Structures are given as structure tokens and as C-alpha cells.
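Undergrad: Please find the structures below.
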Structure 1
Amino acid sequence: GITSKTAIGAWGPLLPEGTPTYNHEREMFQPGHTLDNNLSISGGNEWTTYYLSLGRTDSKSTLIGNSSYLRNSVNLKASQRINEDIKVTGSIHYVDTDAGKLRKGSSVSGLLTGSWRTPPDFDNSVYLDPVTGLHRSYRYQNPTALKVTRGYDNPYFIAYKQIFDSKVSRTFGNIRIDYDPLDWLNLSYTLGNDYSSDERKNVIPPSSSYRPNGQIITERLINRETDGNLLITAKRSFDFADTKATLMLGQNMNESKYNYFGTTGEDMAVYDFHQLDNASSNLADEYQSIVRRESYFGQLTFDMFNQLYLTAGLRNDGSSTFGKSKKRHWYPKFSAAWEFSKQDIFANYSDWFNFGKLHFAYGEAGQEPEVYSTITAFTSSSTAYSDGWAATLTSNAYGYVGFYTSPTKGQTNILPQRSKEFETGINLAFLNERLGLDFTYYNSKTTDVIYSLPIAPSTGSTSQVQNAGTIQNKGIEVGLNLQPINIPDFKWDINLLYASNTNKVLELPGAQYISLAGSAIGSSVVMEGQPFGIFYGSDYLRFGRNVVYNGVDIDKKYSGWQSGDLYIDATGYPVKDPQLRIIGDPNPDWTGSIRTSFTLFDNLQISALFDFFKGGDVSNGTVGALMYFGTAKETENRGQKTVFAGYGPGAGKEVVLDQSYYQGIGSSFNGPASLAIEDGSYVKLREIAVAYTLRSELIKSWTSISTIDIRLSARNLYTWTKYKGIDPETNLAGTANGRGFNYFNNPQTRSIILSLRFNY
């Protein structure tokens, strides 16, 4: 429909025939390319070795505007043997990265948020008014004022005028000394250092809906990590059971320092002047943290009968992030493997049975809490608290800067988040290793899970980090390797992988649920008795849930319904359930992959990789928002009449699918979050590749090039899925615990890669 001042989005009158329209779905995208160059030189002898590499990656984004990536790197590794007993090894790496980024996802200044919500008759490419030069959007088409919100920013304005730059310089390396005082004893010490500086500049120009007055943020994030590792290794052989024993004892010392310096400037005076002195007010912020860790560990390994392998280890970790009485913790491990195919009984079957091994392992590992979780900190601020009605409470008085207590209370008795895992399996190979089978079963339980939980405000705080939960993961992994054809000059390989994991939150004391991530539509939560990260949100009111609605027990009042049927109110439309419900599970039933490859003449290989993901829901909040704004294809039936199946006072009543429906109960934007839940199953053609190795004595004699490796590949070519969004693999929360949220996310790229490698 035509966009107008009286209509939100594309809900105006129908477009007259012949009206120009614009493809907002694709206008932010362009063909991208990446040029990756690497040069490496290596050499040496039995006393000295060296390796030098230079790299440069220059990427043009698939998004228009200020999106770019440039990376330069230098790596140097060398070793020198001082004498027969002492060897020194060192490495140093330098990486410089310059990236320009665009705001994505759930934001009024998000790239696709502004693009895809635009009615089809509005031309976004004219993002500056030809007369005033001001930022224009479909909600503010003829701007006359600068520092006024545009509702949703024009995506071209976001792409070309907003700045999110990051310049990272990182230097890391180590030096190691190995000393062999005896033929069975080795002493080594490794000292490493990692330093990185990330300089960021974010500019939100005036008229941006996120900050209409304009905002400039400059930041510098500095990370320093120093690591020292002492290792003593002793190896001895014994006649008993043809035993070879290895004992390792070690110590690790680690220190991590983090410094943050930031300044936020508000209310920019001049449009395109990106300096802090262009802001009417500047607020500086500084933060630093130091974490020190100390570990001692030992491991004993036995190789017996050349087929039985036993390993036992013990580790003691200490960290400054724990309270004084809980700083050190023990973690054991044990494993056993038996290569039973080496038994004499299998010698007569070697023509069809080649390898068999049983393995078992148990181990424990811990995760420390965030730094300073044990203390109740103080914070300085000019506006400590305001409810919007009474006078603001401030920590500053009489010209002096004051502090107020952090709302997060320290927890001195915090324990590590401890994971205990048991694993067992078998590895088999048959028919001269042309058939292989690997099977693994695992059962992992994580106890004392670290969460921030709400506490009574009467304590003076609102939350506290606590050990509050137990989570179990168990499942199987199966691998099948086949070689149907293996003849001279031709080989065909097939590799199949299957994995199934079941997780469950066994305990969550102190909370009904804990939110992990969310969008404008629904949340991903941890809830006792449920899989980790389930979707929790609103749903339609349905029968069979013992709900009292407007004082009426609907299950008792109406008959003939089946559990899950909709309740239809007197208007003829379904209504929201007053209670939040579990509406989906992003965890897959199983995952898998198939890789097949053909090798011809030992120098040509053709391969393909398919990935499988079965089950697992995705919250497609994007389509719900687009339905609200009238730009979704699902709203093409606007004005049509329908009858909702269900029971209630309005059952059987004919209703209209109009603007009020899609902006109310008919979309997940204002209606039930459950409408956004879709099946995220897919089959993806992940990669097709052709690789060729050129060997030519003629070329070698002319150029000293021994071989040339040529590889052409294509990634993410096609996805078979019923999911309606951009990609079922997308996630608004990134790498966070919450998964499966799509809210105007950027899609994955489809790429074609050509690589050349010259070997001298």
C-alpha cells in the first residue's frame, strides 16, 4: 500500500497500476570479494630452522557502504640447538586489522530494519533531501529539522553516514627452552605474551533515530596476557608387559590485564565533523581488571603390550576471581584404550578386519566466575536513580564526586562451574581400511552453573552471582567412512557423520527461569526440567491448559474441544493467553554431514559436502515485524475474510484480515510470540570443490617451482528448508548461549573461492 502520514508502514491505499516500486529486500547488498595473499619462506638444517610468512587479506563486503575488512600479518618462527642437550625455540606474530562495520538486527538504526520495513513505493536511495540536505526516511520524507528522530533510519544513511570503525593491532609470541639432562628426562619452559589494542570510533550523526542529537564514542580496549609454562617429562621402558611409561609434571602461571578507556560525546553541533569537540558534552569512562591464575598438574601414561594405553591425571587450579577461602580446586581425569585388533586371534582375519579399538575416558573441568564477582563494587554517576516522577537521586553533592553501591552484590563463596564427563566408544576398520566405523557415547553433567540471580531488594542489591543449576548433556556420535572404489588412478571416498545430543536442566534453585537472550519477540531461557535455551513467550489462548479468562474457566464452560484448540472471543478473533508458555526448542534432534570425494590420477580431486540439521526451532521475528508494517508477503491477503477454527463466544464468526489484525493479534510483533516459531531443519550444500596439483619438470627447470596447487570451491550454494527467513543458521545473539533468533539479521554469504599455491 501507499505510505502516508496516516498509515504506519505500507498500510495505505493500494498502489495505482504503474507506480514505481523498489526492491528493498536486495538494495543493501552487492557482490563482494576477498583477496587473500600469503608468502611463506622456510629452511634450515639439523641445528637451525626458520619460517617466515607474510599475509594480507582485503575484503569488499557484500553490504554497501562503510563495511570493509583489511588484515596484514607477519609471522616469524625459528629454532636453534645450542648443543646436543639444549634447544631454543621462539615465535613472534603481528596482526593489524582495520574493519568498518554496520549496525545490524534489533535497532531503529539497524541496516535491514530500516530497509525491509520501508513501503515499496519509497525510494531509499535518495537518503538526503535534495533541498535541505537532511536525512530523509519513509516516515519523514521532507525533513526540515536536523535533530529529530526519523522513526527508522534510512538504510542508505546507515550504510554511508554512520561509522563503526575498529583498528586492532595485536602482537603475540613465545620463547621456549628445552633441556635434556638425561636421555629419559626433558625439562622445558615456555614464556609467552599476547598484547592487543583495539581502537574504536562510533559516530551516530544527528537525525539518527537511535540518537537524534548525535553521538560520538571513542574507545580503546587493551588486553595483555603473560603466560609461563614449566613442564618436566620423564620416559622409561620396563620389561614387565612391554611397558612404556611417561610422567609429566608441570606448572602454569598466567596473568591477564584488561584496560578500557572511553569517551562518549552527546549532542553534535556540526553534521559531518567526527571529533569529540563537536559534542556539547563529553563523558569519560575507564575500567581495568587483572586476573591471575596458577595451576599445577601431573599426568602418568602407560603403553602396555603395545595395545593397552592408560592415562591418569590430576590438576589443581587457582584463580584470583574466587573468594579467599575458595581459590584452589582439583580436577582429575582418567582414560583407557585397548587396541584389541592386535590380539593374535585376529591375525587370521587381517584380510577383512584391520583395526579395532575400545576407548573410555572420564574427566572434570572447571570454569571460573567473572572477575570481581566476589566483591560489591561502587559506581560513580551523576544520576544514580530516577523513577521519572520524583527528584533524581544523585551520588554527587557539594561539588564532590560521590559513589553508590553496585546493584550486584558480591559472592565470596562462589565455586567453579564444574563439568564431569564420561565417554566411551569403539573404532573399527575393515577391508584394508576401505570401511571404517567410529561410535562414541558421552554423558556430561555440569554442576554449580554460574548465573546472576535476583535477590531481595531489602539486601541493598538486586542481583548476585551464584552457583545455581545442574545441566546434563548426553548423546552419541557416529562416523562411517567408505571407499567404494580404489583402483589405479581413481578413488572414491564417502564420509558420513551423525550426532545426537539431549540436554536438560536438572536443577535451577532460586529462579523460575533465567533469560539468556531475546529479541523484541520472545526469550531464550534456562528452566528446570526443560532443554537448555528453550523459547519462552506468549501464545494464543488454548483449551486444555486450565486457564481462567475474564473470570471464566473456559475448559469447563465449553465442550467438544481438543487440547490445543483456539479460544475465540466474541469478536471472532483468537486472543492472547494471559500466561507465558514454552513455545519452542532451538536444539536439534540430530545433526549430520556427508562428504564425498573423487581422486583421479593422484592430482585431481573433486569433492562435495552436505550438512544436515533436523529439528530445532527458529524464532523468525523478522516476518512478524514486517507483517505489522505491511511489507511482508503474508499480508497480501489484506481485506479478505476468514473464520478461525476454535471454540468460544465468537466461534464461527466471519472476520476481516485487515491492518488492525496484522498489527494486533495476527503477527508476533504485537501478538503471540509463538507465531514467530518455525521449524529450522535444513539440508545445506556447504561446499563443492575441485583441486588440481600441477607437476611439471619443464616448469621446475625454468622457474624452480616444484608444484602448483589450484583449487576452485563454492560455499553455501543452496539450502533446502521450509524455514521462511533468510537462513535457519542465523542468530541475533551471535555466539551467546541463546540461539535461534532471527530479527533483521544479516544473511550468510554465498562465495566462490579460487586459490593458487606455488611451492618452490
Structure 2
Amino acid sequence: MKKWFFIPSLIVLTIALSTILLYRCNPDDYILYQSSDFTVFPNRIEQGEYTATAHNNSHITSNYPGLGSEEWKLESDLSKYPKYESNQILLDAIYNLSLEEIEKNIAPDSTFNTGAKWKGVWTRDISYSIILALAITNPEISKKSLLKKVKHGKIVQDTGTGGSWPVSSDRMIWSTAAWELYKSTGDMDWLRKVYFIIKNSTEDDLNVVWDYQKYLFKGESSFLDWREQSYPKWMEPADIFNSYSLSTQAVHYQSLQVLMKMGKVLGKDVQKYEDISQALKRSINEKLWLPEKKYFGQYLYGRKNQTLSDKSETLGEALMIIWDITNEQRQDELISNTPVTKFGTPCFYPQIPNIPAYHNEAIWPFVQAYWNWASTKTHNVESVQWGIANMFRSSALFLTNKENLLIKNGDFKGTEINSDRQLWSVAGSLSTFYRILIGMNYTADHLEFKPLIPREYKGKQSIKGLRYQNAVLDIDIYGFGDQVSYYSLDGKYYQNAIVPKEMEGKHKIEIRMNNQLPAKSKINMVDNAVSPETTSLRFAENQLFWEKKESANHYNVYKNGQLLLETEDTYMSEVSITEPTEFQIQTDDDKGNLSFYSEPLYIYNSDFERIIEAEDYNSNIKTTYVELNKKQNREFYFNIRIPNEGKYYIDFLYANGNGPINTDNKCAIRSFWVNNDYTGCVIFPQRGENDWDNYGYSNSFSIDLQNRNNFFKISFEEFNKNMNQEVNSVRIDKIRLIKIR
């Protein structure tokens, strides 16, 4: 009896153990990525009590709160797009969701809307999207969309701070998008058309925003175009114009590279652009690198003396890598040291206090996509795993590709503005497949494959019906790793994993990975942090005083851009000034976080300053100002006798009531000449809608004046046309000269 009792018990135990093992071996429970906050499985995302599940490649459900619907089901015909399949149904579903969102963003005129809440084409949005993915999926609609952002043969800068260009100056990202379209299509007619558009726009920028002394381009950060969201409150649009942003430098550098490459294909002389681009590259690496942090600073800013913000700026850092603007050692250091957070990479770090979430306190998926692409280029596996997991998390849980997310919890609720199916977020999602897992990289001569597939995503991936110029490609990739170990095209082995541009017709590609990954890689995962508050500074009775800030451990006092002292006091006594001197204060919380530099305080004796009424040089007017517009005073002359030759600052007190301070396109621009030499452009940004009593100073110039009558001219030149084209007017009240030495 005991013997027979034992055998059934053993059978029951065996069945129970087998059931447990089978459950644990369920392929859908294999962990692709896990953090303390969320886990990625082959068919789902789990984040605490919230789960998004891919039931097949055309159906995802999510119980995340605040969604308009708890499921996504594919409704569009995607047969014209490349088809992606993998061992992970979640990836297949996210890919199809993103393709459908591209379809939904196509407007009736066959151009792209920018998102569910953003109608029409925006220059930077469409351009960054094309570079990420749309040149692959929708080249013809992308071309039409780009051409919609051309006016009078030049690239349009969308409405922005102070009345758009040249305060905002990142429109040249259009060039790289146009080049990406040429590489994917081989369309020579397109190349000839866009070359002259890019050349015309570049020439204007070289006259207006290129600094021939610093070898950098002026203007606002690319995409970070909401003034107080990324700049100190004291900075006016004229100050932002006179700053030098990391991302904008990268955009201009690559635009010059594109112009050179296009010119060489077309047989043009492009040596000038080669020289400027190399000078720019050297200057970025010399002036914007933070050696102690091992990443680039956000921007150079200030007035008489400029200083480098110690904040990281993720888009700019990524572009420096993708476009090889810095060397390989720095590229590796950038990915390893730039601060990232648990739900993604912030736009910049640390955050600005007392400013709501939009660019500040936020993660933008398209920026994350560029960061992931850069991480792939440096073979930083940890960064790639973390980065693509965060892309999958937000797309699946929210059932759409949102515009932005909160840093603190990865939620889409709580930012100032948010939109479903934001175009560059959609393109960013697709770039995970095209640029990373498939590793597609287009050149002028061929399409090459450089996948980086984390071990957890091993197996088979395929992409069918990929159009490349006149060829249609079916691609199968096996295994994991960061190097291609075997590549065949139509069954024939080749050493290099490329498809020449001359290929036509349908072809089959097989790629086998090396099943190896670098042993070591790291990322700088940090908790979110907020900078100390920026203080304000005043001078009275030979003493400096500044406002106390509760977040301060101590204050750093700067004189003419150089650190003078560190103090816990909120004043500095016995400040003796013998020549014009600029002071700034920086708050330090002693936790590694610094505030913005305070608004510069320029102190000088009244003997050093000379104020001249502009109307004194025009006897025909009876106003207290001189108005410059396209018909009246196209050339405004004045002369000043200088008793003491030397170096002076000159600027202009002006009013521009043609639009608000934060948007529109009526920034006034004029060329400035000193003793018959072109000195640069005077920028008169908008200061308030119909507010002609709001006066402020323009950008200033450092000029050498002689002990005689010096002659000045403010003129309207062809390259001074703003984005409005029609309204380009300003009222100048006073001319200010300050002797430097």
C-alpha cells in the first residue's frame, strides 16, 4: 500500500513542478529591461499598478489613468510602409502604432502636421523628424513639407523670441533634413533645388549671426525657444541673440557640412564653407567644453563678459556625437557623464527653480531619440538599453507618442502644453528601429547597416519592403551584439554591410551579429535636481549688495567674468572703480548646483558715458526718436567727435512695438558701419504688441574710435530682411557710448 501511495504523490509533485517551470519559462515573462520604476517584457510594460499589453502587432491596451481610450487598435492601411517583425510583440505593436500616427499627421495638402494639437509645418519639427525617420518612411511628403518652409528662396525661421530670426537662428536644421532626403532618394533635381536655398540662407546667417571674432553663431538654443523655460529671467531677446548655444552651433556646423557635400556633388566651389566649419568646430570644442564635468555647457551668455552655463543640454550633446563635431574620447565621455534620470534624459540639467514644466522639468521623446542614436554610435550598451526602454514605456503606456513628459514621474500630465502623436516624437519612436536595432545609416554613396542589439533583444528581426532609392530591400537580422559578423546580399557574402546607391529592384539581405557586447559601459543616472535661485545685484556708496537666497550655501562674486571671491555674505565693501567694471553673482548650494549668473551690473563713472539723442541727426523730424523702416531712413547717418581715442561700447535705446516679446516675426534688423567698415548687425527685437513706450537697449558693439570725427551708418541691406518681409521697423531714441579704455 505504501509503495502505491508514493507513486501517485510523485506524479502530482512532478506535474506541479512542471507547471511552475513552464510558467516561469513563458517567453512573455522574459525581462528585456528592469528598473525600480518599471519593467519591459516582450509583450507588455509594467509600472507599479499600471500595465500596457500588446495582444498582437495591431492591438495594445493600457490602464494608465487619464487616457482618452484604454486601447489602441490599428485602423490604417500600412502596406506602403516597411514592415517590421521581431520576437517581441510589444516592439512590433509600437512600430505599427507609430506608423499609424505618421498617417494621421498627414494633412489634406500632403504635408505633415506637427501633432494632434499643432497644425501645419514647423521648420525645426519637420526637419528633426525627417532626420530621425521620415526620410525613410515618407520622402515625398517630407520634401513637400520642407518646401513649405521656404520663402523668397530662403529657409523660414518660425515665429519665436523677440520676433524670430535672428534671435532664434536654428532654421538651418532644414539643410540636414534636405540632405537626408537626397541620401535616401538620390533625387538630383531635389539636390539642385535645395542647394541654392541652403546657400542663400547660409549667406544671410554669415552676415547676421556669425561672429567673426569668436567663430561661433549667435542665437537661441535649438528647440528650447520659450525664453524663461531655459534662460535666466533677466535675459532679454537682445541678450539671447548675443548668446552662443551648444545645439545651435551643432546645427550650423552640420548645415555647413551639408552645403559642402552638396556643392561637391554639383561641382561648386565650397572652400569658404569648409574653412568656416573648421573654425566653428575648433571654437565649439575650445569654448563650450566643461573639462571638470566632461560634457559641453549649455550656452555662453552675458553682456560685456560672457560666461559658460554649466548646465548640460542633451540635444546639443547628442548632435555633437552623431555629427562627429568632437573627438571619439569626448563622445564616450559625453554619454557616460551627461546627467540622465530614471524616466529619460532631461532637456537640460539641473532644472530652473519656480518655472513650470515644459522644457524645464521635462523629458522630450525626440531628444531622447537623438540621445539613443548617439549612445549607439559610442557603443554604450547600458545607455541604449535604458534609452530604448524609456521610449517603449511612454509609447505603450500612453498609447501614443506624447510631446513631452515630466522628469519626476514620467507622466504626460502636468506640463504647460502636451500633444498626442507629436511628429518628432513619432519619428523618434521609429528611429529606435531604423537607427538602432536595424542600424541604418545613409551616406551619399550607399546605405550601411550598423545595428546595436542588446542581448535581451536577441533572436530574429526583419524589415520587409524598405525602399532605398530605386531598390526595395527585405532584411533579416539574427542574434545580438554591436558588430556585423556576417552580411549577405542576395545570398552572396560581402565584407562590408552596405547597399550601393546604384542597386535597383528587389533584394534580400541577411545580417548575423557577433553575439558580443562591450564589457563595460556606464551612464550618469542622477536624481532630478533644481538649481539655486538667481540673485540680483545693486551698487551704492562703493558697496555691492545682493539679494539673499534661502537655497544658497555661499555666493561666488565675479569681476569681468573672472571669479573674485567666495563669500557667505550678501555684500562686498570698499568696491573701488577706476575703469568700467562688470560684476555678477552666482549662488552655490554646495551640493554641486549653481544658479544662473545674475544680471550683469556694469559700473563706471559718468565721465566714461556719452548719451546722444538720435533725433539730433535728423533736422526734419519733430519727434523724440528716429524711425527706421523700409521706406523711411533706409540709411541713417550720424557722426561723433571723440576727444579720447580708444575702445568703446556702442548701443542704441530703441522701441519695437510690432509684436510681443515671446513670438511673431518682426524683429528689426539693420547693418552697422563705423568709419566705412562693416561692423555687424544691430538687432532690435520686439518688446510688446503696440507698446511703443517700452524702450530697451539693442545688442552692443566693441569698436575702436579715433581722436576726430567718426562716421557711422545704420542701413537696411538685402540680408537684413526679417521673417515677416514686410514690417521691419524700429524707433531709435538714444545712442550710447561707453569708453572701455
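Undergrad: Thinking of 1, 2, which structure, once helix-only ellipticity at 222 nm (-39500 (n - 2.57) for each DSSP H run of 4 or more, over all residues; to 500) is computed, gives back -8500?
TA: Numbers: 1: -1000; 2: -8500.
The read-out comes from structure 2.
Undergrad: Given a value of 19.4 for mean count of other Cβ atoms within 10 Å over residues 102-109, calculated from one of 1, 2, which structure does it belong to?
TA: It was calculated from structure 1.
Undergrad: Here's a follow-up. Suppose percent of Cα pairs over 26 Å apart, for residues 206-557 alone works out to 56; of 1, 2, which structure was it derived from? Could the numbers behind the result be given before it?
TA: On the way: 1: 73; 2: 56.
Value 56 for percent of Cα pairs over 26 Å apart, for residues 206-557 alone corresponds to 2 out of 1, 2.
Undergrad: With percent of Cα pairs over 40 Å apart coming out at 53, pick the structure among 1, 2 it was computed from.
TA: 1
Undergrad: Among the shown structures 1, 2, from which was the value 25.5 of mean count of other Cβ atoms within 10 Å over residues 342-349 calculated?
TA: Structure 2 accounts for this read-out.
Undergrad: Suppose you compute relative contact order in percent (Cα under 8 Å, 6 or more apart) for every structure in 1, 2: which one lands on 7?
TA: Going label by label, the one that fits is 1.
Undergrad: Thinking of 1, 2, which structure, once distance in nm of label points 7 Å out along Cα→Cβ at positions 142 and 462 is computed, gives back 2.5?
TA: 2
Laboratory data are not the source of any read-out in this text; all were calculated from the coordinates shown. Since this is a predicted model, take the numbers as computed values, not measurements. Cβ atoms are built from the backbone, for glycine too; each structure is taken alone.
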